[in-house]
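Chemist: What follows is a set of structures for review.
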Structure P
Amino acid sequence: MKREARPIRRPLSDSDRARYRGLRAELDQERDDIVAQGRRFKAARDATAAELRHAVQLLKAERLAQGLSLADVEERTGLGKSALSRLETDPDANPTLATLARYAEALGKQLAVSLHDPAAD
């Protein structure tokens, strides 16, 4: 079997090299911007997840302080015991605000969501 001949590459001119360097620099900057944006989004998501975990911990502590079982909360919320247990124990749980509000209401509490300037932290 005969191999196909590769096309001969002509040397790049100085202007082509400069153009490619400029394109490479633009691509590198765009990549760096995308990576930085991804890191900001991840940090924001992680902070939100930490706030949700904290809210669930507060709800669980209140449930225990009131002497309520998961079955009691199930009756009051309509959420299954297994779902409530996962919510309280799974570090990756991602409850909706509606779920947290139902849980809080079952304990005689009200869920409050606030918006603040991160520079104030």
Structure Q
Amino acid sequence: MSVDQAQQVIDRYFEVMGAGGDFSQFYVDEVTWTMLDAGAEIRGAADVRDYVIALHAQMSDVHTRRIVVSDNAAYLEGDCVNAQNEDAPRISYCVAYDVTGDRITAMRCVGTFGAIINQIQSADGP
């Protein structure tokens, strides 16, 4: 896969996400989302989409610092504030996307999302 092809997938993914569309169409059925700091792994297109939506609901003042695309991968750097505790320090993060063909096959997020993860898990129940 060329860099241009990966760039097109990532651009369309964020365009649909930003418009409130169903961005799970860009995932393979068995996609994974891994929160490395929390050791959480979510599997499946619908479950990953729902988790990303819940995560974004806990984030405010989001700044995307940079998106770098290579063949078969993309990397997003950003930071945000915990929407439930805006006095807490900003959370810096990096998301790595594995891209094959016209789909995202895996995502790994590195950052200090511990408090946000706890809020998502509390909302979902034990």
Structure R
Amino acid sequence: MIRGVITPNREAIVRIGVRGSDGQKAQMDAVIDTGFNGFLTLPAQLIADLALPFAGATRAMLAEGREVSIDVFEVTVLWDDQERSIVALATKGSTLVGMALLFGKRVTLDVEDAGSVTIEALA
């Protein structure tokens, strides 16, 4: 089970760990974004710091409706006490957890100040 918190900005935050191919690790807070159907976004600087392997580029539709090309990188994420090899999109913004990473999980949000966030496996 993954636990997190609702922030004063009304964001659902969970703490995640990632590892690059050379074994370097980082921990960060990530916002749950149900409008993002990918796995994960990571800041470009973190991608560079971890020397993540480039996996190509993809087209993405931003919230304001603009389509952009985004670089994709391979990363290992510690997710529900298991390591998973996934792809992450490079962004200038914060770390986002998308629906692909949440697939097969139940997400429960107590949407109040400092409310709890839980992510657990379905049946």
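Chemist: Kindly point out which one of P, Q, R the value 5.1 was derived from, the read-out being distance in nm of label points 7 Å out along Cα→Cβ at positions 23 and 111.
Modeler: Clearly, the read-out refers to P.
Chemist: With mean count of other Cβ atoms within 10 Å over residues 39-46 coming out at 19.4, pick the structure among P, Q, R it was computed from.
Modeler: R
Chemist: Can you say which of P, Q, R returns 54 when percent of Cα pairs over 25 Å apart is computed?
Modeler: It was calculated from structure P.
Chemist: If you don't mind, there's one more thing I want to ask. Between structures P, Q, R, where is relative contact order in percent (Cα under 8 Å, 6 or more apart) highest?
Modeler: Working: P: 19; Q: 28; R: 35.
Largest one: structure R.
Chemist: One of P, Q, R was used to compute helix-only ellipticity at 222 nm (-39500 (n - 2.57) for each DSSP H run of 4 or more, over all residues; to 500), and the result was -10000. Which label is that? Could the numbers behind the result be given before it?
Modeler: On the way: P: -22500; Q: -10000; R: -1500.
The structure behind it is Q.
A short reminder: the numbers here are calculations on the coordinates, not readings from a lab. Quick caveat: nothing in here was measured; it's all calculated off a predicted structure. Cβ atoms are built from the backbone, for glycine too; each structure is taken alone.
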